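Rule-based calculations on the coordinates, nothing more; no lab input. Model, not experiment: these values are computed from the prediction. Cβ atoms are built from the backbone, for glycine too; each structure is taken alone.
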Structure 1
Amino acid sequence: MAEPVNLTELSSSDFKKFLDSFDYVFSDCDGVIWSNGPLPGSGEFFKKIKQHGKAVHYVSNNSLRTKQDYEDKFKSSDIENGFENLTIPSVAIAEYLKSLNFNKKIYCVACHETVHVLERAGFQCFLGPDYGAEYYIEYLQYLVDDLDVGAVVFDSDFRVNLPRLYKALTYLKRPEVIFISGATDKHVPYKPGCLVLGTGIFTDIVVNETKRQPVQLGKPGKLFGEFAMKRAGVTDPSRVLFIGDMIEQDVGLGKATGFKTLLVLTNNTKEDMLAHPTLRPDYFAPSLGSLVPLL
C-alpha cells in the first residue's frame, strides 16, 4: 500500500497540484466538522475550498439527527446550506425502496428518525419490542414469522436487543425478504480521541447467522457512494475528494467508490492509520483547521 501524503508538509506547488486533482469535496460530519461542538477551522476550511472553485457536499452515516439538529450543527459551524447538500442512509434507503416499487411492511431495527423518513416516504414500518422476556423459553414469541414483512432495515438502533435480533433473523429466513443496512459503524466517536462500540456489530451478527449480505446503503458501501454522487450530479468519481475521520467507513467508502481520500486524525493516530491491514487514505492531516493556512 502506498504511503499516505501529509498535506501539511507539501510545498505550495505540490499543494496546488493536490487542489487541481479534484472538483468536488464530499465530507463526513461527526468527528470532521464537529464533535461536541464545532471543530476549530472547519467552517473556514469549506469557505476557502469553495473559493478555490470546489463544489461541497456532505455524506454522513448518522441518520439519528433530525433536520433541525443538523441545521443547528451546520449553523454553529458557520456552514451555509449544509443540510440541503447532505446525504444520509435513511434517505438512500427510502429512495432505493421506491425504485423497487416496494409495497410490503418493513421491520426496522433502526433509530426513530430513520423510521420517520421511511414513513414520510409512504412505507409501512414497525419496530420493537423495547424489552425482552425474562425467561428464555418465552423468546419463542419472537420467532413467529409475518408474511406481510418484505424488508428488514438495520440503521443505528442504539436500543437494539435480543428480541429484535430474533425477529429480524426470523423474517430474513425467507430469501425474498430484502435485507438493508444503513450505518455499519462498529465504533463511534463520542468526543475527540474517544471511540466506543457502535451498532454495526449487531448487523454483523445477523449477517453471520443468516449467511446473507445486506444491500449496503451507508458507508462504506459502494452503492451509497454512488447514490451520493447521483444526488450531487457527479459522474467521475476520480474527481471527488472524500474527507473523513474513520478508516473503515470513510476511507473504505472512498476506495470502494473510486474517490480520492483524506483522513483527518481527530479520532485516529498516524500509527492507527498506518497499522490498518487493508486500507490507507491517499492523504492525511491533523484536522480541517490545519489546512486553512495552506488554502
Structure 2
Amino acid sequence: MRLAIIADIHGNLDALRAVLADAQAQGAEQIVVNGDVVNRGPDSVAALETLLARSDVSFTLGNHDDLLRLWDARSTDLPADWFGDPFWGATDWNATQLDRAGLLHTPADWPMTHTLHAVGLPPVLIAHGSPLHYREGLSERTRPERVKELSAGHGVLIGSHIHRPAQAQVGGVLVLNTGAVGAPANGDPRAQYLLLTAEPTGWKAEFRAVPYDRAGVLARFGSSGLLDTGLSAQIFREEILTSRSLYTPYWQWTEDRAVPRDARTWATFLDRHLSACRT
C-alpha cells in the first residue's frame, strides 16, 4: 500500500496539480488530504473542486477549512473586532468565493483525524495539527511526553500545519510532518508532500518536493481580485515568493510592538525578517 499525504494547499491550484501528477507517477493508490485546502491563495474553489472530483481522496479538517465557515457565520469563536478589520480582507474574499460556489460548508463533514491500518504494521494516526487540535503542530521539537499522550497506541503520528517537513523517532513512535503543497515555509519553493508506503519491515516515509511554475498562481492574485482586498493578500503572495512563513511572525511582531498592521510596518518587518533569514 502506498499513499500520498498532502496538506496546506491554501488555494494554490498549480502546486496541487503538480503534486497530484507526481503522486500518480510514484504509484500512490490513495490520497489523504490533511487539511487546509482553502484560503490564502486565489484558487480555493478550483482546488477543492479538483479534489472532490476524485474517488481516491480522504480528508481531514484543517484550521483554514474551518476558519472560513466560522468567518461566514460571524462565529463568537473568533474575536469580534476581526470582522471590521480590513486586514482580514483575504479571508472574507475566500469565504465569499466558496459560498458562491456552494462549497463553503463542505468541510463540515471532514473528521479531525484519519487512521491507516496495514496487516502486521502499527496503526498510523493522521491529523492536520495534532489529534487534539488542528493548530497544534507536530515536529521533531514536540516533547516526548506529548508524543506519548497524542499517539495513544499508534506507532506513527502524522501532522501538517507548520508548512515544513519533519521527522523524528520519539519513544518508539515515528513522528512525521508532511510539509506544505501550496505555501512551504522552509525556503524551498517546490510543492511538498509525504509519500507513505507499507512495507513488510514497517512504514517507509519519503518526503517529495515537486517543481512547478509559480508564475500562474502569483499572477492570479491580481487577476482574481484577491490582491485588491488588502495587506493580508499581499503577505500571502509574498509567502509563495519567498517560501517563508511571514503572516504569523508579522502578526506577532505587530502585537509585541503595539503597532498597526499597515503598509509601513509590513515593509519594515519584511526587510528585517528576510535579512535575518539570509543570515
Structure 3
Amino acid sequence: MSDLSVLYDAPGPRAKVRNWLYSVLFLVVFVLAAWWVLGEMADKDQLAGEKWKPFFTDSRVWTTYLFPGLLNTLKAAGLSIAIALPLGAILGIGRLSDHKWVSIPAGAVVELFRAIPVLLMMVFANQAYAEFSTLEPEVRPLYAVVTGLVLYNSAVIAEIVRAGIQSLPAGQTDAAKAIGMRKGQLMSYVLLPQAVTAMLPALVSQLVVIVKDTALGGAMLGFGELLGQIREITANYGANTIAAFTVVAVIFILLNLLLTTLAGWLESRIRRGKKTTGAVVPTAATDPAGGLD
C-alpha cells in the first residue's frame, strides 16, 4: 500500500477510464469554445494585424498611455500598501488586546470597513474630498483611490494578522508568561516573529488585490491608471479593444508575478534566517540583573 492510498481511495479500472473520459471531454469542450471565440474575434477584425501593430511599432502608445498608466497604478498601489500594512497590523494586534477599550473599537473599525465595498469607499472619499477639501480635481481621484484601498485592505490585513497570531500553539504564550514576559514583550519577541511566515502568503495575496483594485478608480473616478488608458488607446488607434485589453492584462500578470516572486524570495530568506524555533529577546529588554522588565 502506497503512502498516498492512506489519504484517499485509489481509483479502480472503471474509475480510471471514467476520469480519462472526463479529461478528454473537458479538453474537447475547451478547444471548441476557444475556436468559437477566436472565430468571433476574427469576424470582427479583432485579430487583424493592424489592431496589434501599434504596440510593436509605435512607441507613443507606450510613452503616452501605457507607461503613465502603469506609473499611476504603481503610485496608488504603493501608497496604499505603505499605509495599509502598518495600520492593519496595529488594528489586528489591537483586536487581541486584553483591554476592552482597545479591542472593541479596533474590532468595530475592522468589521465596518471590511463590510463596505471598496468601490463605494472610493466614491464616497472622492465626494468628501470635493466637498470638504481644497484638493485639485486632477489629484483628487488618486487620493480617493488610496483612501478606499487603505480603509478596506487595512481591515482585511488586520484579520490576517489576528488569524496568524492565533494560529500559533498556545504553548508559546504559556512559556513566555512562565518566564515573566509582559504582553508587549510576548507580542514583539515571540508571537509576531513566528506569525510573519505563516501570514506571508495571505498578505501577498492581499497585496495583489490592492494592485488590481486600483483599476476601480479608473472605471468610476477617471483615475488615469493602467486599465483606464484602454479608452484612450482604442480611441486613437482604430478601436483595437481586444488587443489593448490583452496587452494590459499581460502587464498586470507580469506585475503581480514579480510581486509574488519577491514575496516568495523574502519568505525563503525568513525561513533560512531562523536559527531556532523560539524567540530571542534582545538584551535591551532585560534589566541589569538579567531578569525581564
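Please compute Cα Rg over 2.2 N^0.38 Å for structures 1, 2, 3 and give me the label with the greatest value. Top value of Cα Rg over 2.2 N^0.38 Å, among 1, 2, 3, belongs to structure 3.
Computing helix-only ellipticity at 222 nm (-39500 (n - 2.57) for each DSSP H run of 4 or more, over all residues; to 500) across structures 1, 2, 3 gives -24000 for structure 3.
Upon calculation of distance in nm of label points 7 Å out along Cα→Cβ at positions 68 and 116 from the atomic coordinates, which of the structures 1, 2, 3 produces 3.1? Corresponding structure: 3.
Quick one: mean count of other Cβ atoms within 10 Å over residues 20-27 came out at 10.0 when computed from one of 1, 2, 3, so which one is it?
3
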